[in-house]
1. From P, Q, R, which structure was helix-only ellipticity at 222 nm (-39500 (n - 2.57) for each DSSP H run of 4 or more, over all residues; to 500) = -9000 calculated on?
2. If mean count of other Cβ atoms within 10 Å over residues 47-54 is calculated from each of P, Q, R, which structure is the one that comes out at 22.4?
3. Please state which of the structures P, Q, R yields 2.8 when distance in nm of label points 7 Å out along Cα→Cβ at positions 63 and 183 is computed from it.
4. P(r) over Cα pairs in 10 Å bins from 0, in percent, for residues 31-166 alone computed as 11, 38, 34, 16, 1: which structure among P, Q, R?
5. With distance in nm of label points 7 Å out along Cα→Cβ at positions 199 and 231 derived from the coordinates and found to be 5.9, which of P, Q, R does the value describe?
6. Consider the structures P, Q, R: one of them gives 0.25 for FRET efficiency 1/(1 + (r/R0)^6) of positions 175 and 223 (r between Cβ atoms, R0 = 25 Å, to 0.05) as calculated from the coordinates. Say which.
7. A value of 19 was computed for relative contact order in percent (Cα under 8 Å, 6 or more apart); which of P, Q, R is the source structure?
Structure P
């Protein structure tokens, strides 16, 4: 059985044979929800690749003591896959970022697209970013990912184009594109962005601006996927090409 994963800061003095104290909300979750008991296997990650494994040695009301058996630095993928997810109505955008985190996306960028029905106004920007960060953190925990994707602040189209200029490859998912995603080969190292539009699609003005910036538009077959599933499909294809499923 795979041990449950929790997120917490891990000090430099944490080594095999030491005792790690898990506290705070994660410890409360382990004690009250997971009902962890002495002798059970457990894993703790700092969310940035450092991961310890061990067994529970003591259970208190608000803390958990772990006998550390190993501490490993999980290497980052050579190719950084970034999801640019347009804001969408309901919970479709949240479903997308949750699933893509489970698959292993490295970063999430909320995008205020021209046709986004959901709008993060000034007072909602921080709240929305915080909620998305909470969603991807929980998704990383459930899927036993040692890295928690960073959720950036929401960007409008002009800001997004400027941010993506330094990427090695930018794929704009457009069902009307004459190019299939199967014609695209992700770089073996570097940064790749997957740009997913809202329910109404990416506007003509945005497509023109993306093209002018040198980004590549690609379709995902003959059908039209929802904003909640397009990123998942594209990410899965790229990961297969990169050998992540091996």
Structure Q
């Protein structure tokens, strides 16, 4: 699990509840089913109307990557290419076919398959970068789903507040109902703003970073495949790929 993402979500929600408690309010007063139905249902409905169903399905598929532990090490990938270069120089490019089956990364396996098939440098760049572009466009559209939902949530919260105030105005003669309507009005606003700024917009931002990071990692794989195809020695392969590390990743990201 990505501890930073999980901690961010917990700290944000806990700060909201703690603030309510420190102000002398009851935490239970923040839990209003009516406000939740209005904000969650309204935000979901507006989002479904705004984006294609395929983008929503993809967003559900990739949202787990925000909290998942990213075990793929960029540094490890560089070492793999260095070892592959050693095998290729010793036993020939065809020998990589057997080794490729043991590579965990799907994109790297595809790249090695093209190298073994004898693809030229131009073909490798065209085919692999097309794969990268298609995947990134699809994932970026999926990340925008959370950005779009985060834009709607506060407005839906205001609508919930208006509905609560309407209900309160209709119950001026009944103090109990009046308090209930006012409570729903303010809690709906909290739900809308909180959902957007504590959950949806941070999810969109984190996903966009993960997508961009993955693109650079896959571009590095393309360069590694081209280096193998060109018959570069292991030291040259390692040097070329390390340039991607220095240019695009911090030391912590490279090894994470």
Structure R
């Protein structure tokens, strides 16, 4: 007998806008509803507003108008409670470079109140999967870009957040680590959790995403799964061609 997992709304955005100095609208009246059990790809060209949107969802930036909820928690009204739901990997992993890898992981575990026994098990498991065990005693500044990306990913997953928000997570990763991360993303949503990630690698998005949104110039141009995309445009095209045609029309 197959069990049907209940689908709940995990990330909710209502008319979210953000304008930078000079009047540049990074996000313009964006509304999205992202359910549990999905890998949700957030796609767009450079400067489209992807990273700004991610920083709004994670509470790094404040919205000018609109509302954002994570697991039903308003990020503006209860920022700490909302942030505890999230594992956020930024687009640049160059942080805490003077710390050793294990010092950074223990710091992250302390921030999220992960017990000593739990952190030991989780650090061992994640470092084994990402092949980082042997370099934990080395300073992060000695790591390659890909190794820095992996230590950041491990750090944000230690408190086992239900919502993963990943900004260009494959950048710098070797093929094995990219495969491991994609495998973990699928495992995570199979447990009725959610992954929200931005990427420029369209073939990766096409292969692993359950749903996608395409943003350009701060506006959402399309939201849906691949079947809906092809039905809407009545083409059996690749995501790459669809993306290029859609964003080119907006240039």
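Nothing in this text is a laboratory measurement; each read-out follows from the coordinates by a stated rule. These figures come from a predicted structure and were not determined experimentally. Cβ atoms are built from the backbone, for glycine too; each structure is taken alone.
1. P
2. Working through the options, I get structure R.
3. It was calculated from structure Q.
4. So the calculation was done on R.
5. Of the structures listed, the value fits Q.
6. Checking each candidate, the match is R.
7. So the calculation was done on P.
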